[in-house]
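Structures incoming, each one as structure tokens.
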Structure I
Amino acid sequence: MPEEVCLITGVGPGTGAALTRRFAAGYRVAMLARNEDRLRQLDDEIDNATAFPCDVSDAAALRSTFAKIEHELGAPRVVLHNAVGGAFGDALSIAPEVLVRNFHINTMALLHLAQLAAPAMLEAGRGAILCTGNTSAYRGKAAFAGFAPTKAAQRILAESMARSLGPKGIHVAYVAVDAVIDVPWTRKAQPDKPDAYFCKPDDIAGECWHIVHQPRSAWTFDTVIRPDAETW
């Protein structure tokens, strides 16, 4: 069994499950998500992966779950914040409470995770904290008023963390996926799109693995990935 621990939030059927499978090859993976049934299924399917049901927007629940992970598996050496809160609506129609909740999921959960995980990483002199995002972190489209501000704040928080923690041995990185991710519901919603239009979850996970394990002399902070057919 691997010795080191990787914590992954937002473990669903797409990117989260792919991240779990990839990192379970070298880590004991703590899987976090609100859907307990889905987590238990992945727990049964994937060796070295353990389910920890948790709503990361709840700071108290996140602290309690993190303590349980430390007790049962050990202190995480890698944290992948993949949980996402999203919504469609312009600035005049979006409910303010929706923006607040998305901020707690996307931005505040990252801060809480860093404050929980970084002390042990600093003591060890190494570690990695990676955030998965999208291009809403760089631009505010009209219909993304309840989402883009939280992703932009998330990326800026990650950049601040990278500047302070990087010189101390903790690699902080932001991976923005500029694409439609290839999962059943996106295929069903866009049945006429070719394979080249979709970004594969396994490929996203592979890139995240690569970034987490980059040599210290060539660390990446900002990465944007997209399929070759994506217009940008």
Structure II
Amino acid sequence: MNEKIIDIAPLIKQTNEGLSAEVRSALEKSLLEKLEALRALPVDKQSDSKTLLQRVRLQLDVAETLNALDRKMEAWSIAYEAFHIALEQESWQDAVEACNVLFQTSLVDALAALGMGIWLSVTFPVNPELTMAMLVHVVDETPDNSDGAALAAIVARYVVDLRADDEQHENLSFFADNLIAMVAKRHSKVQDQDAMNKWLDKLELRDPQVFLPRLGQVVDVLADGKWWFDRDQLRSKLPN
């Protein structure tokens, strides 16, 4: 964990003037409440895991609110710290949530944060809905003719089948199938099942032993060599 827990006092200040007075007031009130809850928690790095993760989740709430207020640098600082605490606590879900918040700041390393969040969310058994959300960012960020969007969409479907429970599966699989159809249409003007089958074969999107490593290449491009953790070391923590 970081030696220093960041000082949250400077976060109480004037916010984005572009918001309506009503929305800004509600966000400011929410921010103050979350900061007070954060202050009430111990800041000792030797705190127990439950307290540390409670702090992480409050930090992410604060960072999301700061993002909404267009205070991106502050959001980055607090979410970045939350990410590293979550990683040390092996709370993969929280680490991915932090990457999602970091990506949404749109700052210099936002794409690197997205790449790392995707790697964690595909590698570890986090909630498939969150994994899908991270992969949808790839679809949104890439050109219509990008194979990366196709890989993200097909991996989203794969993760749903692999991890979704009975309650989740119907809705998530429906969403994933529609995502694939949308990507195929914009990528190659796919309009029917025959064209879809040819498209899946052409892009080699049927075999996870093929499409997962290819997604890994996309993730490497996003991360751009700025990895904040050792992937081999984390792989050793995978459940059997």
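The value 12.7 for mean projected area of the Cα convex hull in nm² was derived from one model only; which of I, II is it? Let's see the in-between values first.
Numbers: I: 12.7; II: 15.1.
It was calculated from structure I.
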Query - Source structure (of I, II) for Cα extents along the principal axes in Å, for residues 97-168 alone, computed value 39, 29, 18 - result: II
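Assuming -23000 is helix-only ellipticity at 222 nm (-39500 (n - 2.57) for each DSSP H run of 4 or more, over all residues; to 500) as calculated from a single structure, say which of I, II it is.
Working: I: -12500; II: -23000.
Only structure II yields this read-out.
When relative contact order in percent (Cα under 8 Å, 6 or more apart) is compared over structures I, II, which one is greatest?
Numbers: I: 19; II: 14.
Once relative contact order in percent (Cα under 8 Å, 6 or more apart) is tallied for I, II, the winner is I.
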Query raised in the report: If distance in nm of label points 7 Å out along Cα→Cβ at positions 25 and 89 is computed to be 3.5, which of I, II is the source?
Result: II
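Figure out for me which of the structures I, II the number 3.3 belongs to, where distance in nm of label points 7 Å out along Cα→Cβ at positions 57 and 209 was derived from the coordinates.
Working: I: 3.3; II: 4.0.
The read-out was computed on structure I.
Rule-based calculations on the coordinates, nothing more; no lab input. What you see is a predicted model; the values in this text were computed from it and never measured. Cβ atoms are built from the backbone, for glycine too; each structure is taken alone.
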